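As structure tokens, here come the structures.
The numbers here are math on the coordinates, done by the rules we state, and not lab data. Predicted, not measured: the structure shown is a model, and the values here were computed from it. Cβ atoms are built from the backbone, for glycine too; each structure is taken alone.
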Structure 1
Amino acid sequence: MNLVREGQKLNLIFNKGDKTVEITCVVAGIEFDRLLVELPKSFMRYIEFLSTGCEVSVRVFSTAGILAFNSIVINGGLEDFFSIEYDENAVRMEPYTESPSIEEILELLIKDKSGRSYAAKTIEVGTKGLKFVCEEKLELETIYDFTLITNEEFGNIEFTGLINSYDEVFPEEYVMSYTKISGIDRQNILRFIYSVG
């Protein structure tokens, strides 16, 4: 899966003396170990900080969140093309404050404290919770165990969640928020949202 796509905006962040500088660029191309970057016309004033071997922090803006990673300049600003090192495994994903979500139908398994299981399907998957359909009656303000079945890349994502509300018109539609989820599983939800969004 490519987390970064051509045409996305990215910010290069680096130090210039005692100041932090952030310049907005565009992803011009993607290779297996690097990103080709289109620099703005104003980059010349920072050329010494964008030469081969210089360290930069990178933030790429996507619909699902911000991709952040540290990098080094592979081809500096005066060469034919500017490129930075890119290792997808080193990317951190930081959600926007508005909590990204997507409309997506996935299998969802729900288990109550007694061990009884319920089958459900998601309507919306988000970084703060889910909206789903379950034909069985679930109790409001109650915590359940959930298993979200995604795809081969992300596998099953497990968490506990609180049933917040149901739809007055369609009472089988529920909204839940995560109460306990590992950092890896939260990251996988964000990556899943990004991969299909």
Structure 2
Amino acid sequence: MPLLHIINAKIKKTTFENEIAAALEKATAMSNIPVVNSIASGLSDDSIGIGVWLDNTDDLETFAASEEHLVFIMQGLAPIIESLWSAAIDCNDSIPSKDIDLIFWLYAFLDHEGIFEWEIQKILNDIAHLPGRSWEGITIEERDHFRAGGIVLINKNEYEIFSKKLEEAKSNWGDLVNSLTEEFYTQDTLVSTS
């Protein structure tokens, strides 16, 4: 089953622009890892976001142990962030192609008692029908923390319509919308493929 690994890292307010640029450069270098098919990286006002597409769950360990990933985490992110969350998600088998006119929305649903699988599936189906290209699914390792998550790549000129449709969808999610952790990455977005 194809796998999407997503990372959201909150940047310290004291961080310099060149340090952020260096972290993003190290993120892009992860496309050199043999098991990586594609990477999306970008900035929000206060976070770095990454999406990494792998062929299957077995590749996650190889990816995590690679020199490029360790350099990104230890030298790129660690000195400049105050917090980080990540999730590994079973998703569809397509991968994004290189594009420079994209932004992306990264999200995950926190787990808590009383969430039914059908409720999560309904929300993921809603997200799959939003404008843009969506990779969404159930988490594989973080079930005790996140139930599901994903990424939607959006053309810059579709951002407003996407935001409007997303808010409409959220109005149908009831209390589960309170379980959503999300971020739009609208700056320095880069999609690179292996």
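Calculated for structures 1, 2, distance in nm of label points 7 Å out along Cα→Cβ at positions 21 and 133 is largest in 1. Looking at distance in nm of label points 7 Å out along Cα→Cβ at positions 29 and 165 for structures 1, 2, the greatest value goes to 1. The value 21.6 for mean count of other Cβ atoms within 10 Å over residues 101-108 was derived from one model only; which of 1, 2 is it? Source structure: 2. Consider the structures 1, 2: one of them gives 15 for percent of Cα pairs over 30 Å apart as calculated from the coordinates. Say which. This value belongs to structure 2.
Computing helix-only ellipticity at 222 nm (-39500 (n - 2.57) for each DSSP H run of 4 or more, over all residues; to 500) across structures 1, 2 gives -7500 for structure 2. Looking at structures 1, 2, which one was relative contact order in percent (Cα under 8 Å, 6 or more apart) calculated from, given that it came out as 31? Label of the source structure: 2.
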